[in-house]
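Alright, structures below, take your time with them.
Where a number appears in this text, it was derived from the coordinates with a stated rule and is not lab data. Keep in mind that this is a model prediction, so the values were computed, not measured. Cβ atoms are built from the backbone, for glycine too; each structure is taken alone.
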Structure I
Amino acid sequence: MQRRQFLGLAAGTVAAGVLAGCAPRAMRQLATGTATRPTDVAAFNAARRFASTRFGEIAYVERGSGQAALFLHGFPLNSYQWRGALDRLSPYRRCVAPDSLGLGFTRPAPGQSVTPAAQVDMLSTLLDQLGISSVDLVASDSGGAVAQLFMARHPDRVRTVLLTNCDVEPDSPPPAVLPVIEAARRGRFADEWLVPSATDKTFARSPKGLGGATFTYPERMADETFDMYLGPLTATPERKALCDAYALGLTPNPLAGVEASLKKSTIPVRIIWGTGDNIFAASDPDYLDKLFPGSHGVRRIEGAKLFFPEEFPDVIAEEAKRLWGVG
């Protein structure tokens with residue numbers, strides 16, 4: 001499945017190798033980075049903790065000390081997405097990266113909802129349990145929708161927000177995601193869209209797989225990276241059902257009505273947007289820029305696809321530190 005097929009668009013995306021060839025040299029340098037090499041799978045797994053809550057056993061990784069930063073990942077990824085950002089930002093913040101309900105290594109309680117609204121409730125409880133009163137939010141993709149809901153419901157708990165490509169109220173769910181939701185409605189999303197990439201890493205890196213569809217440089221992705229993301233989601237029928245439920249939670253529009261609250265927000269917000277993403281509309285970052293009174297503007301990363309935060313952790317760290325006024 002091509003990128004557009006992966007999230008419901010028509011065929012015809014540019015192959016990742018072609019994009020890499022035409023991408024600006026500066027972006028390719030950002031992708032390799034000069035900071036500490038990202039934490040590997042073994043270290044990340046060793047660092048994982050579980051918080052026992054009424055929502056279930058919430059998996060999270062924590063690094064650093066002081067004021068807290070909360071990292072919210074995309075779909076169908078998990079907190080491993082932020083490993084490079086945590087390497088770079090843990091000297092400045094107590095970085096907490098949880099796995100969302102229904103994704104990653106979190107084990108939801110029986111019957112627990114995994115909608116964006118439920119994610120907000122879970123995060124508030126998790127922060128309480130960790131003794132954290134306020135956070136700097138860093139969020140991507142569906143995690144960005146959760147971040148906006150969290151801002152609206154708990155404005156006193158948010159110092160700053162750094163958003164990458166994500167849902168916005170007028171574009172949630174985006175048309176590209178509707179076939180994903182339809183597959184989930186049939187109980188087939190995980191089987192039809194994720195299992196092929198989980199079982200065949202060459203396919204996963206191709207334009208038809210998860211890597212080629214949503215990463216700028218899928219050829220750089222290790223086999224173990226796909227295993228980290230897709231292994232938990234495809235391991236059992238129960239986990240596949242939870243993944244389908246997560247997709248179903250993206251409709252009806254989880255952000256409906258949130259604009260009025262966000263228009264009144266004074267929280268500083270910075271937006272970083274990958275222009276190679278065909279899932280969310282090219283106008284969405286400008287919508288966010290105009291929506292937030294405290295917007296610090298938009299930075300566009302030319303040619304970068306949906307999950308570029310994992311590939312360009314130096315960009316995330318640079319913008320976060322500027323927003324936080326550190327480093």
Structure II
Amino acid sequence: MTRVLVPDHIDAAAVPALGARVHGLRGETMGTTWWVLWADRDATRQAAVRAAIEAELDLVVAQMSTWLPSSDLSRFNRAAPGSRHTLPEAFADVLQAALWLAEASAGAFNPAAGALVNRWGFGPAPRHTDPGFTPPDETELCAALRTQDWRRLAFDAATREATQPGGLLLDLSAIAKGHAVDRVARALAGLGIAHALVEVGGELRGQGLRPDGMPWWVELECPPVAPGHSPPPPTRVALHGLSVATSGDYRRAYRHQGRHLPHSIDPRSGRPVAHGLASVSVLHTEALWADAWSTALTVAGRDAGLALAEAHGIAALFVQREADGGLTETLTGAMARLAG
């Protein structure tokens with residue numbers, strides 16, 4: 001039986017205007033894809049909508065990309081030790097949120113773990129797909145771990161100033177896509193589009209309703225199931241004033257000498273997670289927080305992650321890979337309430 005998750009309140013009166021229909025656009029950004037659906041009577045402004053979407057996505061790339069050498073983040077990472085920098089507004093806002101979650105999660109989420117991400121082959125260089133690539137040895141891990149104390153940034157949110165202490169590499173990949181989704185949703189609202197579904201690289205946010213008065217329904221992604229086991233029942237979510245993000249050990253992973261190495265790196269140990277947590281899906285009003293929390297809870301693991309999520313009232317679905325290959329689901333209290 002399908003599990004259905006719905007928000008506490010759906011405003012059935014706020015349906016799109018008579019004659020509205022669903023329009024769609026898609027494209028590429030941040031090394032992945034994006035798509036947007038919206039309900040509107042006007043079929044002539046797709047060019048204006050695309051321009052608004054791409055402007056927001058381009059801003060996030062220009063400020064926060066680890067892959068673009070000219071981005072504000074890349075320039076900060078290359079800056080001289082002891083230098084003080086005023087960050088652009090969006091970059092500063094995302095960094096402030098990331099630093100808060102770093103503290104709240106006791107380092108399970110760490111925006112200063114760029115050196116570790118890079119050395120495990122998930123950053124711009126070296127890539128784990130490069131010929132001759134090998135994972136880091138103990139000496140390299142220790143060196144990377146010494147550079148990633150986020151507190152060394154001495155970040156001042158009021159002035160948007162941060163210090164490059166030397167060798168610290170920021171990586172906002174686990175939160176920037178969610179922020180991009182939020183920016184696109186707000187840009188659409190600024191155009192008078194109140195009913196839309198926005199997706200960037202698997203992170204989604206829905207606002208308003210479809211022309212038929214139904215919410216924007218999406219189905220949560222299920223991790224791969226081992227032979228001989230059945231998948232958990234499907235979970236459908238009504239994205240009406242809600243965002244969803246899923247982090248999993250089956251995405252962006254590679255094998256080395258028989259080891260499965262997922263892209264989720266535990267910044268505290270310096271190694272890819274290996275606790276058997278197959279995926280974590282988080283629902284939140286903002287995609288930024290859904291994105292960031294799904295990463296933090298994945299790194300923390302099921303038991304510690306559940307405790308952390310419950311402490312902060314986070315709606316999360318944990319899918320654990322058991323020793324026999326089966327999958328076990330656990331919902332936080334906030335997520336269970338959405339299931340009625």
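Looking at structures I, II, which one was FRET efficiency 1/(1 + (r/R0)^6) of positions 132 and 252 (r between Cβ atoms, R0 = 35 Å, to 0.05) calculated from, given that it came out as 0.95? Derived from II, not from the others. When distance in nm of label points 7 Å out along Cα→Cβ at positions 52 and 196 is computed for each of I, II, the one that comes out at 4.3 is I. Comparing mean count of other Cβ atoms within 10 Å over residues 164-171 across structures I, II, the highest figure is found for I.
Have a look at I, II and say which one yields 23 for relative contact order in percent (Cα under 8 Å, 6 or more apart), as calculated. Structure of origin is I. When Kirkwood radius over Cα pairs in Å, for residues 76-139 alone is computed for each of I, II, the one that comes out at 12.9 is I. Structures I, II were shown, and semi-axes √(5λ) of the Cα gyration tensor in Å at 25, 23, 21 was computed from I.
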